[in-house]
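Novice: Okay, got some structures for you below.
No lab work stands behind these numbers, since they all come straight from the coordinates. Given the structure is predicted, the values throughout are model-derived calculations rather than measurements. Cβ atoms are built from the backbone, for glycine too; each structure is taken alone.
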Structure I
Amino acid sequence: MEQDILEKFKQQDEKLEQIFISVEKTRKYFLWTMIISIGAVVLPLIGLVAIIPWFLSTMSSAYSGLGL
C-alpha cells in the first residue's frame, strides 16, 4: 500500500512538471504577444507625433500663397 502511494506521488510529480513547462511556454507566448501589440500601437503613435507637425508646416506653406 505504501508503495502504491509513493508511485502515485511520483506520477503526480511528473505531471506537475509537465504542467509547469506548459504554463511557462504559455506565459512567454502571452508576454511576447503583449510586447508586439504594444509596439504595434506605440511606434506608429511616436511616428505620428514626429510627422504631423512637419506635414502641417508643409501644407500651411503650400497654401499660404493662395490667399485663402
Structure II
Amino acid sequence: MDTVHDSFRRQGLVRPRQGRVLAGVCAGLARRFGIEPWLTRLLFVVTLFVIPGSQILIYPILWILMPSE
C-alpha cells in the first residue's frame, strides 16, 4: 500500500487537511488539476445523475488510495 500512496503523492494527488467536506477526495483532485473544489464537487454530483452508482464505488476507493497531506 505504501507504493500506491507514494505514487499518488509524487503525482500530487493528496487529500488536503484544509477544505475537506467529507474525506477530501474532491478537494485533492481539484488541487491536482488546478480548479476550484466546488467545481469538482459539482461535477461529482452531476455525473452521479448521469451515470448512477459509479461514483459511489470510485469515491471510497480514492479515499483509501489517496494519502492524506
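Novice: Say we calculate distance in nm of label points 7 Å out along Cα→Cβ at positions 3 and 51 for every structure; which of I, II gives the highest result?
Specialist: For this comparison of distance in nm of label points 7 Å out along Cα→Cβ at positions 3 and 51, the top structure is I.
Novice: Among the shown structures I, II, from which was the value 13.6 of mean count of other Cβ atoms within 10 Å over residues 11-18 calculated? Walk me through the numbers before you get to the answer.
Specialist: Details: I: 10.0; II: 13.6.
Traced to structure II.
Novice: When distance in nm of label points 7 Å out along Cα→Cβ at positions 35 and 59 is calculated, the result is 3.7; to which of the structures I, II does this value belong? Don't skip to the answer; put the middle values down first.
Specialist: Numbers: I: 3.7; II: 1.7.
Among I, II, the structure yielding 3.7 for distance in nm of label points 7 Å out along Cα→Cβ at positions 35 and 59 is I.
Novice: Another question, if that's okay. Of the structures labelled I, II, one was used to calculate distance in nm of label points 7 Å out along Cα→Cβ at positions 19 and 43, giving 1.4. Name it. Before the final figure, lay out the partial values.
Specialist: Details: I: 3.8; II: 1.4.
Here the read-out was taken from II.
Novice: I've got another one for you. If helix-only ellipticity at 222 nm (-39500 (n - 2.57) for each DSSP H run of 4 or more, over all residues; to 500) comes out at -34500 when worked out from the coordinates, which of I, II was used? Each step should come with its number before you reach the end.
Specialist: Values: I: -34500; II: -20000.
Only one of I, II returns -34500 for helix-only ellipticity at 222 nm (-39500 (n - 2.57) for each DSSP H run of 4 or more, over all residues; to 500), namely I.
Novice: Please state which of the structures I, II yields 36 when percent of Cα pairs over 18 Å apart is computed from it.
Specialist: Of the options listed, only II reproduces it.
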